[in-house]
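Throughout, read-outs are computed from the coordinates displayed, never taken from laboratory work. All of these numbers come straight from a predicted model, not from anything done at the bench. Cβ atoms are built from the backbone, for glycine too; each structure is taken alone.
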Structure I
Amino acid sequence: MRKVTAGLFSSIDGVVGAPNEWQPGFDDEMGAALSRMAEEQDAVLMGRVTFTEFAGYWPTSTDEPFASWINGVQKYVASTTLDSVDNWENSTLIKGSVADYISELRSRDGGTIGTAGSPSLVRSLIEYGLLDELTLMISPVVAGGGRGRLFPDDAALTKFELISAEPTSSGAVIATYRPER
């Protein structure tokens, strides 16, 4: 069975949306962690917002090595509003139940299935019991209200086991968790 993982930038108050607006820095340790995650992945899950933003930039980007990787990897897009994802090579629109599709995808041969951004999709994967690991790169900043958090105030109690935690040179912590099942 393939593993499904997620990696997100987070503030200490749980904000994960638009890290470009609040993240104070990106250090070498974060870059190494992201590279390790990408090396394991041969498929990426995205929600509509992330797909639309990425598809508007990465297909023509020369920002290596990520551009080559994201353009070449198989992408699966969870959206009920997009009609097509044909504008970006190696992209497949998930039709029908996302949980059923990802469950079937996990049963196929292959490497790790990762996510790119898409905090609402990550939240759904956790709720469906389909996420195997969650890595948060927690920056030492309070991003404040009015920003997208990984979990809403009324989220159900969900327990996680800490797998690893690594402080970085910028004061961030890279923490990897496994949902308890």
Structure II
Amino acid sequence: MLAMLVLLFLVVALAGYLIGVYNGLVRVRAAVKLDWSNIDVLLVQRHDELPKLVEVCKQYMQYEADTLERVMRARAGVDAARSSGDLNSLGSAERELRSGLTGLYAVAERYPQLKASEPFQHLQVRISALETAIADRREVYNDAVNTNNVRIQAFPDVLVAQLGDFPAAQLLHFQGAEKADVDLHAAFSR
């Protein structure tokens, strides 16, 4: 009788432990999804601001259609990579967008009225703030991915992860040039 109670206690304790591990894995997987969602929100906000910037620039830049089109193509590339969840494509698309924005701001230097316009200045500050927020959220996302990936590989969590649907998450990392913020002040001081 005592042996049966001890065995029952051990089974209940093991079940409770496994449930706790499973719930912990669910929480870290949800954190990865939430942190990606936070990045996605900022990417969408920046995506929505860029046409406004291009439209303001069009009013002043009569002969710079190539520069404006480059920014819009890069914007579309980032949106496609973001929508598909392809983190590798997102890195190269982000690099193209940053390059396009830097070129746009450098060209804007030739248009003092544009550079001095309130809508342009507002959008410049807004996009710069979004770039900083995206970089910050990328760091938070990668922390969540790291926590997830360590949990699903560590013993004994790996046993529960293999039984459940707990795949490794992909880190969002960019090459050196892709990590650097667009230097708006340098673009304007040329």
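Starting from the value 24, 20, 17: which structure in I, II was semi-axes √(5λ) of the Cα gyration tensor in Å calculated from? Considering all the candidates, the number was obtained from I. Taking FRET efficiency 1/(1 + (r/R0)^6) of positions 76 and 140 (r between Cβ atoms, R0 = 35 Å, to 0.05) as the criterion, the top structure among I, II is II, with the largest value. Taking distance in nm of label points 7 Å out along Cα→Cβ at positions 20 and 132 as the criterion, the largest value within structures I, II is that of II. Each of I, II could give relative contact order in percent (Cα under 8 Å, 6 or more apart), but the derived value 37 comes from I. Tell me which structure, out of I, II, gives -28500 once helix-only ellipticity at 222 nm (-39500 (n - 2.57) for each DSSP H run of 4 or more, over all residues; to 500) is calculated. Structure of origin is II.
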